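Take a look at the structures below.
Please treat every number below as a calculation from the coordinates, not as lab data. Bear in mind that the values here come from a model prediction, so they are computed numbers and not experimental data. Cβ atoms are built from the backbone, for glycine too; each structure is taken alone.
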Structure I
Amino acid sequence: MQRTFSMLAAAALVGLAGNTATLAQTAPEVTLSRIDCGTPVLNDVAVRFSDTFAYNGLKVMFTFSCYLVRHGDEYLLWDTGHSMSAGAPAPKVSIVDQLAAARVTPEQIRYVGISHFHADHTGQVASFPGATLLIGKGDWDGITAVPPMPGANAAPFAHWASGAGKRESLGGDKDVFGDGTVIIMNTPGHTPGHRSLLVRLKEKGPVLISGDLTHFHENYESNGVPSFNFHRGDTLASLDRFKKAAANLKATVVIQHDARDVGLLPALPAFAR
């Protein structure tokens, strides 16, 4: 009996090892690329980006970045930048045209993840009506309020607000593909439903993309809070969570607006793996 049990246990372990090997071989490849979503502007960050009157005279170049995540043959677009009619900070090339350079069509974008509802992150969302919209519940409530919450760029979301498009209003974190490789993190404070993005890459390792949880290195390092944020306490709690996650994961942190972080990820059509 003991010998039979041992043989069965050994067989089960062999089977488990075989299944694990099969899963490892078939796990979808995850890649990540930056998309240029606006023309850089120089900001005097003491004016609006500190509620403690810090950074007197400090000027920081702000960029407008979006990101494309490929998970096997599925795609997540993270943020959609300024609209093409946004004036001086408008992109020189649309997201759709930049995707075309990587041979990706709008119809291939399964998900559009929105960090928050401000115009410099949502301007081209209407170009992806077939995608499932992933957005924090607090921000979706602000977009669909009558009138919309101050600061909410509601017009480009008309397709989803009408019920014509698929949408998930996120109350917490979202494991986008169900395997832990791409997680939309709940980081409220800048807006009521603000989100950040975690992407686990096989070669580069984990990457954390800030959204507007923080805007530039100096504010990130000192837990600075812009004067226009929705909730100061939530911002600080979200910064604490984000920083602890970055330390525990040994993640590359990408501050989405800081020009000094543009080079941390390759631009389309190249990908980090």
Structure II
Amino acid sequence: MTDGDIKTMKLYSRVDRVYAELRNAGIGDDDPVPLDVLCRFDQYHYRGTDAVEEGIARLALRPHHRVLDVGSGLGGPARYIASRAGCAVTALELQEDVHEVASRLTRRCGLAHLVRHRQGNVLDEPAEPGGFDALFAWLSFLHIPERGRLYRRCFEALRPGGAMYVEDYFERGTLTGEERDTLAVKVYSRDLPRLDDLYRDLDRAGLAEVEIEDVTESWTDHVAERARAYRAGRAREIALHGEEVFAGLDDFYSTIARLFRAGNLGGMRLVARKP
């Protein structure tokens, strides 16, 4: 996977659009950014900071814990964890432009002392083997087909007793050829696991106490409402970001809603520990 390939997913196009959102909120390009304002625009996963709160609670984060956020995007979850739980967070992001925007936003939020941004691929050697108490990934593993290697890297990054919390896609029914092609191009997701595959691969990686929850029903409602609300705000979005950005995101959001509605794409929440 390269950061160029993943740009077929329109959510990752023109990530600097977050600056237009902040300017629209009355915040200049060099101004400090209040975290509660930024949280409206920097959470690319589902359910925003509610999902991050759930992850913080499930892994019982405390200020002394060290956290790795894999596929950290604009850094929204990493900044929220640092602010809410007081943890030191390493935000690992593959895409150079996303990494650069995320780093700047963290500095503007005054959280650079807690959040360290790194550009890199999780499939490479762990940044700090055995250095983390907790690992998070929100809708990033779906881009990585090498799951055995991925989970082994997660295992290596965690300290004994450390835990990982993942929200991601899985193949719930049997995806059609058209659905697979759509996921490959528009979501940059080429090989989703079935739940049996997940349990097997996690076990082979050495991870234990695996809990997987099927959250497809709530995600189906969420993505349908997201698509509806975005299209309803067409005039506002075009005025702020332009026709091209609106068209790309409108297509992306409606595509995700259609895939979930068809019933073969699933959403799951996973917790696993390193013995």
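Tabulated data
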quantity	calculated
Origin of the derived value 23, 12, 8 (semi-axes √(5λ) of the Cα gyration tensor in Å, for residues 192-239 alone; candidates I, II)	I
Distance in nm of label points 7 Å out along Cα→Cβ at positions 128 and 248 from the coordinates reads 3.4; which among I, II	II
Comparison of I, II - label where distance in nm of label points 7 Å out along Cα→Cβ at positions 56 and 112 is highest	I
Identity of the structure behind -8000 (criterion: helix-only ellipticity at 222 nm (-39500 (n - 2.57) for each DSSP H run of 4 or more, over all residues; to 500), calculated), options I, II	I
Comparison of I, II by Kirkwood radius over Cα pairs in Å, for residues 216-263 alone - largest value held by	I
Identity of the structure behind 17.4 (criterion: mean projected area of the Cα convex hull in nm², calculated), options I, II	I
